[in-house]
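Just so it is clear, none of the values below were taken in a lab; they were calculated from the coordinates. The model shown is predicted, which means the values in this text are computed figures rather than measured ones. Cβ atoms are built from the backbone, for glycine too; each structure is taken alone.
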Structure P
Amino acid sequence: MDKFDVEVINTIRELGIPAHVKGYEFIKTAMNYFHKNPNSIYAVTKDLYPEVAKLHKTTWTRVERGIRHAISISRADDDAWVRVLGRTGPIPNGEFLATLNAVVKMKLVGVV
């Protein structure tokens, strides 16, 4: 486990996403995939979901639903969203993942 993985886990936990939710693991895997394949951030449904699904031996629709469920759980705490992501309100999965990726990278370089 490297610093990126640790920062992803810490940020997900800051958002209040519990570890027992499947979306938690899907988000961790998605962040690692973004880290290794930065252009996949522009092809979430065509590239990211199928790759995460393959790694977890499930379907891309379950990955999408699991991530959406994890996001909806974390939405209960608007203060955490403002503190961590700098925004509130509804957000699509792809935008959430891209924002989370940017936040984790900024934390690693000490900007946040």
Structure Q
Amino acid sequence: MAMKHRPTKAELRAELERHVDDFIVQGGEIRAVPRGATGWGTPMAAKPDFAFERPKESRTPLPEVVASIEARKIKSAPPPKPRRRAPRKKALYDDFGELVRWVWVDE
């Protein structure tokens, strides 16, 4: 099973160029659009900013909310380190089940 070939950028550009050429041959006309033009038909600089049209709203102070957020930022004491267990003796056996030696193991 062959994998589907994804077109390269060069192939996409060539296909787009063919479409443009076909459009022009059929009598289509390409108009130049000024840089910065938007769907509104005006340059970006002339576009009104809706955020500044409204009057400034007053803010409601919430000191208890701010205090609770600040309280969460305070770090608590680090958790205690786990206690280290004392080493213990462990028996090592060979393939036949006979004791070979004792070793000390840290767990």
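Things to note:
- Origin of the value -8500, where helix-only ellipticity at 222 nm (-39500 (n - 2.57) for each DSSP H run of 4 or more, over all residues; to 500) was derived from one of P, Q: Q
- With P(r) over Cα pairs in 5 Å bins from 0, in percent, for residues 10-73 alone derived as 4, 20, 30, 24, 17, 4, matching label from P, Q: P
- At a computed 34 (relative contact order in percent (Cα under 8 Å, 6 or more apart)), which of P, Q: P
- Which entry (P, Q) yields the derived value 13.9 for Kirkwood radius over Cα pairs in Å: P
- Test item: mean count of other Cβ atoms within 10 Å over residues 2-9 calculated as 15.2, pick one of P, Q: P
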